Structure 1
Amino acid sequence: MSKAIAFSEYGAPEVLRLSEVTPPEPGPGQVRIRVRAASLNPLDLKIRSGVMADMMPAHFPVMPGLDAAGVVDSVGEGAEVAVGDEVLGATVGGGYGEYALLDRAVAKPEGLSWEVAASLVTVGQTASRVLGELDVRPGQTLLIHGAAGSVGFLAVQLAVARGITVIGTVGERDIERVTALGATAVRYGDGWAERVKTAAPGGVDVVFDASGAGVLADSVALTGDPGKVITIADMSAAQHGVRFSAGTADQGGQVLPELVRLAADGTLTVPIWRTYPLTEAAQAHTDLEAHRNHGKAVLLP
């Protein structure tokens with residue numbers, strides 16, 4: 001038996017309980033890892049609370065956790081890694097436990113910390129996916145709402161590296177952090193659209209909303225076309241004719257290895273805010289729901 005965090009009903013963070021479970025067995029192509037780090041994502045909180053029940057109904061009990069990194073402990077038929085390898089990837093069946101399954105494990109470079117390895121997966125793939133869906137090109141101007149958040153922070157770095165002009169809406173405390181990435185940081189809140197117009201006199205070509213802060217109507221007005229706006233966080237997207245982008249998988253299998261390489265060589269920064277022992281998963285959810293975090297939160301089983 002092993003320890004894992006699970007919940008058997010929707011609710012507040014307190015529904016997360018430490019449980020004794022049988023370690024999962026890897027299927028074809030899968031690997032089981034002894035988890036060294038598992039990152040928290042906003043989707044974990046939404047699934048636990050029941051907000052996503054219509055789109056992603058839970059089959060209780062549920063072990064949360066989209067991303068994990070660890071040491072391969074068992075391999076399924078056809079797996080391309082070996083027992084003892086250090087890997088990271090998207091989990092199958094959750095990552096808040098001592099053991100987890102990965103469908104498509106990616107090697108973890110020696111110099112990459114466990115915390116960053118586990119934190120890179122969903123946020124990095126999401127940032128990369130949306131930039132591709134927006135089809136934003138070098139020389140164009142991209143507005144990113146929530147540029148200091150986990151997804152937005154990576155999207156800024158990826159876009160700047162591609163020669164894209166980036167305007168990012170942020171809180172007062174994050175202006176310097178985002179400016180240091182090569183973007184123009186604009187304070188969010190009342191009047192943000194006018195401040196963006198001042199920062200981008202040539203106009204905004206496309207908008208990536210990673211905040212869900214009710215900015216879609218003004219974003220459409222800025223671009224003049226709802227097709228040039230994508231959100232990953234605002235469930236009212238359809239009301240504005242805006243695309244809602246969802247999904248975590250690296251379908252081609254090429255995005256995550258490249259993100260890992262960029263993080264390992266220092267080109268891509270993934271800020272880690274705080275680590276928690278597995279037993280404090282409920283506290284970690286509480287802190288994220290209160291927006292106390294300033295970067296990624298990570299569980300260390």
Structure 2
Amino acid sequence: MVVKNRQGIPDVPFAAPAGTPAGVEVMSLTELRRRAPQDVLARPQRPDFHHLLTLRAGELRHTVDFTGYTLRPGSWLWVRPGQVQQWGAPASAEGTLILFRQDALDAATATAARLDDPHAPVLSTPVAEDTEALDLAAEHLRREFHALGRLPLEVHMAALRHLLAVLVLRLAHLTVPADGPAPVPDETYLRFRDAVERHFTRTRRVEDYADMLGYSSRTLARAALAGAGVSAKEFVDRRVVLEAKRLLAHSDRTAAQISEQLGFAHGSQFGKYFTQRVGESPIDFREAVRGRAGQPAPRARR
């Protein structure tokens with residue numbers, strides 16, 4: 001992992017360690033603290049690679065897409081490429097951080113592990129039978145990562161990828177908890193959700209999504225309410241606002257540039273839209289989220 005400053009904004013591309021061009025890196029939180037000072041970690045970052053984090057001791061607060069999560073031993077945090085994260089103070093926690101690029105896994109594994117699912121949970125707390133299997137998979141991956149030179153490089157790379165595949169597949173398909181599985185989303189809602197993910201920068205009109213999908217606006221309204229608990233319009237607006245927040249927090253684009261990127265006719269329209277839904281202007285939000293670096297994560301989820 002490399003952290004670079006560009007106009008005070010951390011840019012975090014993946015940099016494979018020397019001799020291991022497999023797109024995978026495993027480190028302890030102690031090593032993370034050695035590489036990146038807390039003031040850098042606490043700033044908004046939008047990495048282009050996956051983060052898997054689990055603790056063996058202590059507690060850690062971590063903000064992902066402006067929602068705070070509390071990580072404890074036995075739970076797993078998964079931050080996907082494109083999400084904005086801010087680290088809480090990791091000084092009192094010990095654990096393992098696994099970084100990997102999307103292309104570290106083959107296409108079939110990536111699909112089975114739902115690597116591209118933007119709606120996948122950030123924080124998971126496995127049941128007991130899964131916890132042991134995940135710990136074993138993570139420890140095996142850690143040992144192989146640090147065994148560079150014991151095997152031919154090509155074999156070492158293949159082993160890392162296979163071990164990573166075991167870990168992410170187990171995380172993506174955890175045992176159903178005792179209180180039963182979560183309700184399966186309706187197909188209409190899933191199609192609407194996916195269409196919004198693809199087209200939210202082009203249109204914010206529910207009628208346009210209804211035309212794309214061959215449904216009535218009323219059908220989409222019912223599907224969104226059942227699947228997400230909000231109206232179809234609110235669902236679209238939340239996705240637009242999330243992307244606006246990500247860009248304001250991490251990028252150095254101006255509000256006018258973000259407005260254009262998100263498909264608004266002019267900057268004042270974007271400013272009014274954002275302020276109505278967030279309660280502060282885009283610039284005020286940017287200053288606040290960057291100024292909160294190093295503070296405890298808000299609305300912590302357990």
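Quick notes on this structure:
- In this comparison of 1, 2, the computed figure -14000 for helix-only ellipticity at 222 nm (-39500 (n - 2.57) for each DSSP H run of 4 or more, over all residues; to 500) is attributed to 2.
- When mean count of other Cβ atoms within 10 Å over residues 150-157 is calculated for each of structures 1, 2, structure 1 gives the greatest result.
- Each of 1, 2 could give Cα extents along the principal axes in Å, but the derived value 60, 39, 32 comes from 1.
Values quoted throughout were computed directly from the atomic coordinates according to the rules given, and no laboratory measurement underlies them. Note that this is a predicted model, so its numbers are computed, not measured. Cβ atoms are built from the backbone, for glycine too; each structure is taken alone.
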